[in-house]
Structure P
Amino acid sequence: MTEKEKMLAGKPYFAFDKVLFKERQLAKEKVYDFNFSKPSELDKRNTIIQSLLGKTSNSFYIEPPFRCDYGYNIEIGDNFYSNYNLIILDCAKVTIGNNVLVGPNVSLFAAGHPIHHEVRNTELEYAFPITIGNNVWIGGNVVVNADITIGDNTVIASGSIVTKNIPSNVIAAGNPCKVLREITDEDKQYYFKKLRI
């Protein structure tokens, strides 16, 4: 297997393989052009993102700056919005559903390193997918680690560190992130805490 094949299969791999390094450099060039485009150059920005990511719709908005490793492992659904400083380490597939809102300074880390220092010092890495469902809101300063699924209609509170799967239709928060409660029809009445719409 090539190092890229190992990476995509969830096997230990060496990220500084020539092919992978070249692909990351290409992504960095596109990310640079995106991040340093003028605010008025929306069409240019969208074209760059569509050429970088594995799948997009015609309805998305990513606030610069944005960072990723490869781009081609990222899929975003309709009506995707991310605020400033989204980082996606997409060494494995990162799939994001429709109508997803991402707050500022969110990090999606599909990549990881071995725990033991002797193995880690060999420069071995690994990657596992991240899947985010439809209608999800991820608050600011959230970290989502590798091999995580977040279900549909869920809210991840600001500052959370997601280390385990989170089901659909819940509010989850904390470090580590845990379910606080289910989202119910009563929540339709309020826009913030107990302030009525």
Structure Q
Amino acid sequence: MTLDQFRPHVQGIVQPVVDLARKIGITPNGLSLASFLVSILAGIAFYAGGVALGVVMVAFNAVFDALDGALARDMGVAGLRGDFLDHVIDRYADIFIITGIFAGGAASWPIGVFALTGVLMSSYLGTQAQAVGVGRFYGGLLGRADRLVLIIIAGTLTVLIPGEIYGLNYLGWLLVIFGVLGHYTAFQRFVHVWRRIEKE
């Protein structure tokens, strides 16, 4: 279950925005850069205790991240450089956002590192599959789109219903979930790729 698999099906929804972006001269790399900048702002906001602002910035990151590839395909300029840039920015965005959440006090640093390594390893294995000739594989329980939506939900709940459950607020517990499901997703992707390699 990852929302990433539904990306091809939302083209009709984002197309009007893509058309507007083309009309006013926005480029795919410009959107990628914008997604990078708002992820930095999200991390700073979470660190400073501005959870509401952090949630808004994460939402912008999700929108820009969805639009850059769609715009590149629409303009016929999708290529390896843009794809490479997008993945690098996504990983740094993950680092800024998650680090901001736990450094801001939502969870202890061991939980934060557990969450961050789970997220990074699941993403790494998704693309490493292509490096060994199997092709990218983004299956498993927790994809990037899932994480962004969950951060928005947990952050909103933290603002609207403040409080703690066994010492952690919603964002803190979300990091625990990211750690568990992130590493499990990495394991799922590893098994899938390993089996595909054996067949070749």
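Every read-out reported here was derived from the displayed coordinates using simple, explicitly stated rules and does not represent laboratory data. The structure presented is a predicted model; accordingly, all values stated were derived computationally and were not measured. Cβ atoms are built from the backbone, for glycine too; each structure is taken alone.
Thinking only about distance in nm of label points 7 Å out along Cα→Cβ at positions 19 and 155, which of P, Q has the largest value?
P
Of the structures labelled P, Q, one was used to calculate helix-only ellipticity at 222 nm (-39500 (n - 2.57) for each DSSP H run of 4 or more, over all residues; to 500), giving -6000. Name it.
P
Given a computed value of 3.2 for distance in nm of label points 7 Å out along Cα→Cβ at positions 43 and 139, which structure among P, Q does it belong to?
For distance in nm of label points 7 Å out along Cα→Cβ at positions 43 and 139, the value 3.2 is produced by structure Q.
When you work out relative contact order in percent (Cα under 8 Å, 6 or more apart) for each of the structures P, Q, which one comes out largest?
Q
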